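Quick note: the coordinates plus some simple rules give every number you see, no bench work behind them. From a predicted model like this one, the values you see are computed outputs, not experimental measurements. Cβ atoms are built from the backbone, for glycine too; each structure is taken alone.
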Structure I
Amino acid sequence: MKSYKIRLMRIEDIEGMKRLMRRIFDRDYGYGYNPKYHKDYERLELIYKRKKGNFMYVVEDNESKEIIGMGGVKREGIKSKYVSKEIKERYEKEDVGKIVRLFVDDRRRRLGIGKDIVKKIKSKVKRDGIFKTIILSTEKAIPFWERMKVKKIYDERLKGGYEVYYELKL
């Protein structure tokens, strides 16, 4: 039996989500919280609970009730200055969602939590029918995503950037 449950976020999860996000920003990204890059941090409820189509799952430890993971989808295209206009336009349609904030506490990685979140996301996207295409970008989790069923859209590292863009097969 798994020692965690994955469910849609609630308002009372926001502080736990922020603790996890700050931990990831500090430990994985190495530069801490920066409002320029983390615009959703102060608006989690608005972005993931109130905007049509957007959603966020949280992973709650069964014993401690701590938020140990999260991941969601929001309507967002590709904003990179390195990606061609043609690619950006292909993924800026109303039916394109982007996986965001797929985070797992560093003490709980390699247990299948990230993969379980992605399964839940795919299932909800299919069920809701709002998004026909799901994209994502990553700078740190490239090996994780390449084990999943994704198609590489663009690797901006070739042009001086730091992210790789993928399309997730539904």
Structure II
Amino acid sequence: MQCPRDGHAMLHEWFGDIAVDLCPACAGCWLDAHELARLDDAAECAGAALVDRIEALRADARPVDTGARLASPADPEVVMMRRFADPEGTFEIDECPATGGIWLDAGELAALRRRFPDEATREEATRVVIERVMACPEFRAARSREADELAGTSRVARLLGWLTPRRDAA
């Protein structure tokens, strides 16, 4: 497999029962679908071992343009999409829409593990973001407009129902 950042051949290494492809030149890593969830909590030993390995590679890594769009290493004809890996929108990662695989640049896994050391911390951050959105005046105004539109639609539906004769099922 080739690194999507710099084209180098990646190393295929095991961390627990998870196979990870690592770029020795830029210290980025490729995770197959659903593997990030098994490595991102601070208590996960395989994740800690992977962070240590990435940091060892990172010591000799060249800087890369992390803003550039990437082709998926699993399917080079597919351009990966950027998405937030956290509810606050502070970590962007690259995801292959065809396979669900994730590309992490050097340091991103360590940063995620520090910011969200466990599921409870991630859930609390999600709750805070949802509360912030729900309290936003623009959001409340939009919900009020939608409720008014729904009430108007319901009145029209009742009127049409009253005008339309009902057919009893035989």
For distance in nm of label points 7 Å out along Cα→Cβ at positions 75 and 107, find whichever of I, II sits highest and give me its label. I
At a computed 48, 36, 31 (Cα extents along the principal axes in Å), which of I, II: I
Value -6500, calculated as helix-only ellipticity at 222 nm (-39500 (n - 2.57) for each DSSP H run of 4 or more, over all residues; to 500), assigned to which of I, II: I
